[in-house]
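Trainee: Listed after this line are the structures, all set down as structure tokens.
Just so you know, all these numbers are worked out from the coordinates, no wet-lab data involved. Note that the coordinates shown come from a computational prediction; the quantities given were computed from them, not determined experimentally. Cβ atoms are built from the backbone, for glycine too; each structure is taken alone.
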Structure P
Amino acid sequence: MSGRGEELPRPLTRSRPTPGDVEHSVSSDLTELVDRLRRDRRAHPYRGRREYSLAARELGDRCTGLIEAGSAATVVPVLRKAVDRMTTALMYMDDSSGVVGDDLQQIMDLYARACVASPPPPKSLAGWLVKLECDGPGWPRIRLRDFASALGAKGLAEVDRLVAERAEVADPDSWTGQFAIRDLRQQLAEVSGDVDRYVRVLAEHLESAVQYQRIVDVLRSSGRVAEAIDWAQRGLKDKAGWPHTEELRDTLVDLLLDHGGEAEALAVRRAEFERHPTLTAFRQWTRTSAHVGATDPTSSAIKHLRQRVAERPAYLSELVDVLAATGAHDEAWTAANTDPNQFGRQRWIALLEQRRTTDPRDVIMPYQHVIEAQVNDSGDKQRYRGALPLLDALEQACEAAEQRDAFTTFLADFRDRHRRRPTLIKTLDSAGFYQ
């Protein structure tokens, strides 16, 4: 044994990772994730959509965690690149389900959140937003209010300047170009906090009831009730019957009721019913009448509808609906029978089904007519099979009315008249409708 002591092996020492090492590792991971959002435009539009969506969601989850951990600065450039890549990818991918489009919007919203937490250079952000809105394909949706604090006064001023430049050279015949400029101008006015400016910009393009609604909403939230009521009335007059006028009318009625205008609110409901007498308008009229303690308008509404039907028979369906809604089922049935041709087949069948439960005798003959129409509908490839539930309903009606012989007689006559239709006869036999 040697007299010298043996040297023990020195333990391996590992240096602790520096913050820079950690940041580099995170950045590499994010780069790998965002690279998965690069899509070859030559790829089949249906291929890889699920995997693409999962990649976007994985990136979103990872970036959300980093933002919450105080590392927003790391994800800001990554998320912008992700938005750019997904925006381009959607131009060559079938996204009829809207799944990837929703993923893109979530990434865009996350980018706005990251920018607020760690603002990039305001002019750079402003330029990117304007370019995406004006030169992009129309997605994702840009909401300036989400970026307002990140842009700051300098960035918003840059957006304003760039939009003004675009407006000077924009093609007046380009709908998309004009829309993008108008949308950004309206959003700039909104985030400015200047109510008069916002109203003025919205009023430049009153192409739908939506613009009126936005004006009414901002005036209402600012406490300028009289102006809000005026704009709502103008919108209902200028866009009567247009989409979204129902929301505008509801807002007007709420404003009037909240500020002592019960009679005016009731007049709004009545005027709409008289203009377009539908079950929806009737229910709104009766609801408002009950709210203000006014006389029940049912009799007046039915009288008006009968007059309208005399002028335009197409309103018969609405008359039947209103009568049924008020519990006048016999009157509704009588009215419906004055002109069954005003109802589509499915609607008429629904009426027969309702009547069969209370007065089966009344529907025996109408069911027979519907069955004949069904099997003679050459445009319906399933017309024979479609007749089976109708025959079943007719049989039940005859039994409930204690007229079983009526069904037997009809079925025998029906089969005899259509004996040259072997497919129909076979369909009847398979369902048990023998002679």
Structure Q
Amino acid sequence: MQNRLSTVAIVIVALIAVLYQFVFKSLLFDSLGYGRRTTNISAFNVKCQKLQDPGLEACEDMWLHEPSGLLYLACSDSQHRPSWVPSLVHFNVSGRPMSDHIAVLDTRSDKPLKSRLQWLRVENFSGNNGDGTLNLHGIDLREDTASGRLQLLAINHRPPLDPTTGAELDPKSIGANSTIELFEIEMDSGKPAMKHIKTYADKVIDTPNRVAWVGEDAFVFSNDASSKTGIRRAFDVFLGCGSVGYCNDHDCHKAYEKGFIFPNGLVHGRDGLIYVPSSVTGEVQVFSITPKQHLKQVDSFQVPYPIDNLSVDRNGDIYAATFPNLHKLLKSAEDPFKVNPASAVFKIRKVTETSEAEIRREGRYLVEKIMEDDGSVLPGSTTALHDAEGGRIYLGGTFSPFVTVCELGQD
């Protein structure tokens, strides 16, 4: 009996050692960032400034209109945001923010911040049970070639309601009633507004995170988990999860759903390809769109840290907002005013004009860290957007009570 127990103990210890070596070690140190040392922003050739205003809190995502320099930001309320974050399974409906909005910042003006900042008035949108509210996540905009107006797609995480009675349902059991909303923006009038055009509601849109236009009436979006709630979701980090969906005026469907681990802030590159980052592994998977509106993987590359959103500048370079210490970012979701997680921004440039030898040595994508901060200056950044004309990078975070702008120095 004693020999049998000893054998079982040895097997258990060996199994634990194997799991630690091949699963938990990578999760703890590579993904969550325990023990990882970060650099202060002073080590980089950048000059940063915090933009602090109640209207610039919890700005998860942003988009720049290059001709005008107007920066559109999807913002919330840092105090209440942690209560309602479906992507983190935070489902406190009564505590959810009620003032999510699209802020518009004039980045070309040198006037004081308040005079450069506007908020879009929402028109023709009933919200949740008629309350007119939005619960924003990822956004994307495009300029309509016919009207010249901007069209905004926004991930909206609505609390679930009974479709017949309108009674509140338990999101801890069934998850959020997430949709993708289409608005048209009117900036010419004295009161800038976003007029609601259409709601995309489909079973394929189950855990949406980021959306990206791919045509005049078509877009792709990332689902960051295997399901809204449930046991399977608890094992997503080990078993893989998520998908990319495709929608047009007629329908929505899964475009790709293999090999993802928490796919996050995808972007439509200027090369026509779709770039999908992982917020656990730091891998970026690269896809083309097939004639049947599915995705075909054509490449992949690695960024050293877990990634939230990607953005693309007018030069075609991609910028990645990353988490050196992901475990601290998760703590900031509980107390965003006291916990300041580290952030890092990487520039990704596609190799197009080098010799075959250089491509073999460097890979098809050059990944360069352009700034990192231990939490002193940068927000817990979920988005980093490069204004190529102004030479600045704008950073916002899902929970951060401020936005930061950094001027890039000349090498």
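Trainee: Matching task: 0.55 is the computed value of FRET efficiency 1/(1 + (r/R0)^6) of positions 63 and 223 (r between Cβ atoms, R0 = 41 Å, to 0.05). Pick the structure from P, Q.
Mentor: Answer by label: P.
Trainee: Which one of P, Q has helix-only ellipticity at 222 nm (-39500 (n - 2.57) for each DSSP H run of 4 or more, over all residues; to 500), as calculated from the coordinates, equal to -23000?
Mentor: Structure P accounts for this read-out.
Trainee: For structures P, Q, calculate relative contact order in percent (Cα under 8 Å, 6 or more apart) and state which one comes out highest.
Mentor: That would be structure Q.
Trainee: Starting from the value 2.6: which structure in P, Q was distance in nm of label points 7 Å out along Cα→Cβ at positions 175 and 231 calculated from?
Mentor: P
Trainee: Out of P, Q, which has the highest value for volume of the Cα convex hull per residue in Å³?
Mentor: When volume of the Cα convex hull per residue in Å³ is calculated for P, Q, structure P comes out on top.
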